[in-house]
1. As an exercise: helix-only ellipticity at 222 nm (-39500 (n - 2.57) for each DSSP H run of 4 or more, over all residues; to 500), calculated from one structure in 1, 2, equals -10000. Which structure is it?
2. For structures 1, 2, which has the highest computed value of FRET efficiency 1/(1 + (r/R0)^6) of positions 90 and 178 (r between Cβ atoms, R0 = 25 Å, to 0.05)?
3. Check the numbers for mean count of other Cβ atoms within 10 Å over residues 162-169 across 1, 2 and tell me which is largest.
4. Starting from the value 57, 28, 25: which structure in 1, 2 was semi-axes √(5λ) of the Cα gyration tensor in Å calculated from?
5. Say we calculate Cα Rg over 2.2 N^0.38 Å, for residues 194-289 alone for every structure; which of 1, 2 gives the highest result?
Structure 1
Amino acid sequence: MRRDDARPRGHAVALGLATLAMLLAGGLPARADDEPITVESLLRGMADTRWLASPLEAGERTVQFSSYDRATRLVDGRIINPFANADVGNYLRVEGEGARQEFVLAESQGPGYVSRIWSANPDGELRIYIDGAATPALAASFARITNGEVAPFSAPFGHDASRGRNLYFPFPFAKSIKITTTTGKQYFQVAVTTFAPGTKVESYSPEVLRQAAPVIDEVRQALLNPDRDLEEGSWRADQSATLAPGREAELPTRRGPAAIHTMAVQVAGEDLEEALAKTLLTITFDDAESPQVAVPLGDFFGTGPGANAFRSAVHTVMKDGTMKSRWYMPYRKSAKVSVKNLGAKPTTIKSVVQGDFSRPPADSMYFHARWLQRDGVQTKKGDGTLDWPSLRVSGAPGRFVGLQLNIYNPVSAWWGEGDEKVYVDGESFPSTFGTGTEDYFGYAWGSPVPYTNAFHAQTRCDGPGSKGNNSEVRYQILDAVPFRSSLAFDIELWHWEAVKVQFATLAYFYAGPGAKVEPGVPDLSGRKVYPKPPIHREPGVVEGERLKVLSKSSGDVTEQAMGGFGEAWSGDSQLIWPVRQQDATIELELPVAKAGTYDLAAAFTKAGDYGTFGLSLDGKPLQTVDLYEPAPRVVHTGPIALGTVQLDAGNHALGVRVTGKNPRSTGFLFGLDWVKLTPTTR
């Protein structure tokens, strides 16, 4: 995106949290084959992920509809324009005319369900038509429902994630589904899973939604509080080991058939980031020739480098460095869980492995995780560099269930225009084609603000802007991608500058016995961990975003991260006032520690939608500043002298009034980086 059982089935049952915890600690519940897939059963599948290990349903297939640039297409068996980047406003078609137009985001024949809707700029009315009906089964503000403002789709179902709007909620359909919006020019993604004809599905309707209310509430609480106690019905094995460089330890488990449902570790060492990055975690089920899991220990828990605190449906990382995984890992005979210190310093690892006493189904698939990293990858300026091969798996059926991505970016410019491309069972053109790296992970506009939700998170963004270490993770649970013979998951590396980056991905998936997997087992001994880059701060200034708002006539005054536009902004942020009309005013509190005469200066932001402003101090005019800069440039003004002032000690009022705008400007925005008072004898 441009910067600027199988499957759980059954009818509603009002489960309490304690009952749900016991269910999760047991085996897969018995389900009658004649029971339909329902809103309730799909909701349970969001919180109880064990079904991901079960064999594929007949005809099970997941695709993504999106606004990807249609210049990328298949011609004579070859994909042309693979890195085209105009990923906005590309719909299946437009229906109706004038004010009655509807823009079709997604359309599919059933039976199946929609599991995820994302947009960077949702607008108009979102409409979902079920089974060919002329009247939508759901019609709501696209912006409000994806911000959790429409009941019962509040968080964690509908939510804002660093400017990305998300709706994780199942909409099953027996015959067909069509999703439209009444406003065009949007970035969007919609995940749809379908099944073989004859699969029983209870279609979504307002009445079905009302009946599902108890399960919606129970699953909401389960997703918001994933660290529930699963001791009852579980086995547990604890261990503490100190590993010298090059040494390996095996974590105790239980002989099979069994399943691991929780792993928790706490790592201590002289350099924690180094220890997490260079400790290799391997898990080998049933004496396989190669381990199904072979990844850095820290990255396995959804974040890196370092232990960056966050909480999701699958992973929790606490502030004290305790890391927990809730991936379900069934096995038939044995599970060998090993950690090996490939760093240069001793590492102490305390671990807890918990699992089910109950016997998993004999045809359960194995959990896998594989990691790939390269240093010094040279990017192209303003173009795609390569399709990064996050995963290649063949020779067995399975499901792709998530991706973790780390990048060390040496500049503040945005690195993530690249789209995800998922090829299933030998497809010539990907059935999942994305609109931007941040879009895949559920946020938008390259936002550097960390966030966390049940199914995705940005756990680290050093800044300023996109500079330094960036870490993202997404879990594809209801939107898991099934495959029968092979899957290739690529994500484009597409940077706005020509630089050398460190790039890494970790893929989570399930696969049957005999699966062939790339990448292989990594050598972590030479892995480099980059420190957090320093943030520039202008000496002796009062940061604009720290000024208290004394009064305002309209508009919200907020802090905006500015690192994506360069490194000139002090503290990587500014005060932004997105006012929309002339003569609007704000007053900001300017503290003065000592009475005296001062040279007053300030630094601002200029852009194509900024206005012209009259400045004053304690009601006395200072001067007027024009903050227009032709788009798409966003620039820092540097220090602007506002005059010499005589001030008493205490708080003073810095006034800002909209006096107009450049004729070419498209708005009246105001951005203030800092204010500086320099004592003078004049």
Structure 2
Amino acid sequence: MDIISILYVALGLGLVIFFHELGHFAVAKWCDVYVERFSIGFGPIIWSFKKGETEYALSIIPFGGYVKMLGQDDIDPSQLSSEEIAQDPRSYSSKTVSQRMAIISAGVIMNVITGMLFFVLAFKMGTETTPPILGGLQVGMPAWKAGLQHGDTITRMNGDEVGAFDDVILGVALSRSEEIVIEGLHPNGETFKISVIADTNGTRKQIGASSVQSTKLIPFNKDDENALPHVVAGTPAANAGFEPQDEIMRIGDVDIESFPQLQDFLARNRSKTLDFYVKREGQGDLAKVTVTPNRFRTLGLWMDIEKIAAIRSGSPADKAGFEVGDKIAQIDGKDVGSVIHALQLPGYFAEQQGKEVTVAVSRASDGGADKLVELKVVPADIPGWIERPNAQNIPLSIPSIGVAYHLTTQVLKVKEGSPAHEAGILPNSRITKMQLVKPDGVEKDNFKEDVIEIKFDSENKNWAAAFWKMQRAPLRDVILTVSNEGEEKDIRLTPVRDSEIAWFSPTRGFHVSSLMATRQAETWPAAFSMGYHQAKKTMLQIYFTLHSLFGGRLSVKEFHGPIGIARVAYEVAKLGWSKLLLFLGFLSINLAILNFLPIPVLDGGHMVFLCWEAVTRKRPSERVLVAATYCGMAFVLGLMVLVLYLDIFVHKFGIN
């Protein structure tokens, strides 16, 4: 743990609480209210001093603070209706409604002001943000199906301007409608306006898009034993001589300007040995790194193809009349699964780009029996395997025609001489589970788990994802659970890179960092303008978050409590002052809005009672005040228990 970062977090969170309570305190003093105690934290006091008439304290529970005034005590709400206390001219309850409203609202107002100032300082210092450029598109998810592309820049969502990728995530999650209108620019400069129907199956709405990466390899973190290495052991990149934070400037004679371009170039030249020219820290000239091709690791198993799971809008397949539910049976007269390997379809169609391909699909008919339908499709110039099944239950895509499909785990064919053939796996066997395990002598690789387990059944269509995971863990052996004629047994295999077939991965085995852009105000007026707009946007985001929560469009599992907040603050603090200031600004405004909700014991609850008094010209009865206060206290304590439960058991102390 970084002690300096912990101190920064403690100071930052303390300041957020301090400024809130300072608002109450300052206005109470201005209204000549006797303030008995100013405390940061709740519960037993661990340190205090008295200056003038007020005790200043630090209490043991660091989840907030309070200003205890004569005539106002949430622990004893009867003080608010006490006539005896109200007769003291320096009591809170003796003040006019407008004065008490000013005292109650001062904490919230102070948090909004300080939140904006945190933003102003962050933008004046300059802060790194992730630009709203699409990197990965999850196959079969809304963004992929709608026709968005790798490298697209999003400029507006539902009419709102987008400045960073965080705006994309929040814009989707907090959208009032499942239909999201996205505007932007394709990599070729063309504008687009696309309607995307968000996926609502998870804890929040999403479209299946991730931010773009850079062309710079990730740094080496020697203090974190679980940190991702800059190269994957067992791949060509690991043996080529790359160093952490190398920035890829050129490959051969081609200048590399973006990650989408890099990804496309590697996919198109996957079978070639390439010379990378990288900018390396401490060196003036570009360093040359030669990287050999990266063959796919295989087991020798041929699986059957399932029905088409998704089709991209406007793709060649869409135009050719393919339908979700079709099963690709033959391509140019060749059977899929026995003559053409189902995992090699992305590359097969890519090689036919610009040519007409005849595809026979099995399609359900009204009579019940499937019929064979012949379709003509002309593949686009998009390499295969440029879209990878990086997560479980993600289908494999054929990017050049725009369809995605799963594979069964029913073995159709076993290649002679392959690891599966040598181990005795037979056709018609079914694979029910795969485990990726470290062989003897391998202590550490790309994954922290000792055993990576992937299950296969009707709910877990994971063969494509398992195959790709096998490529990402090139040092690991495979244990297959094989079912044949009612018997199940585990068989250990070592995947091989088959030199008899020209089947190459589009990746070489290095990890690059996320692309970041710096937002910095050149003048203080510009910083105040940016801070104001960020504060306004944050307030709207919090409002829509609450609206989505109560509307059932956002799961409570997305929320974090004090442990999660502290964990995020710690991670942000390691990124520098500007990032921490942005987080504190968000936290300050979050505290302001949540504290002004109409819940008794919170400032918003007090304001409701004051509004009642202003309208009716009489105070709520002691009975009402006591009942409401205890109900509010029970709600807040229940909420605290809930978010602590989420922090510990759902988010695993932020480890997830």
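We did not get these values from a lab; they are worked out from the coordinates using the rules stated. The structure presented is a predicted model; accordingly, all values stated were derived computationally and were not measured. Cβ atoms are built from the backbone, for glycine too; each structure is taken alone.
1. 2
2. Values: 1: 0.90; 2: 0.00.
If we compare FRET efficiency 1/(1 + (r/R0)^6) of positions 90 and 178 (r between Cβ atoms, R0 = 25 Å, to 0.05) over 1, 2, the biggest value is for 1.
3. Details: 1: 24.2; 2: 19.4.
Largest calculated value belongs to 1.
4. 2
5. Numbers: 1: 1.72; 2: 1.37.
Answer by largest value of Cα Rg over 2.2 N^0.38 Å, for residues 194-289 alone: 1.
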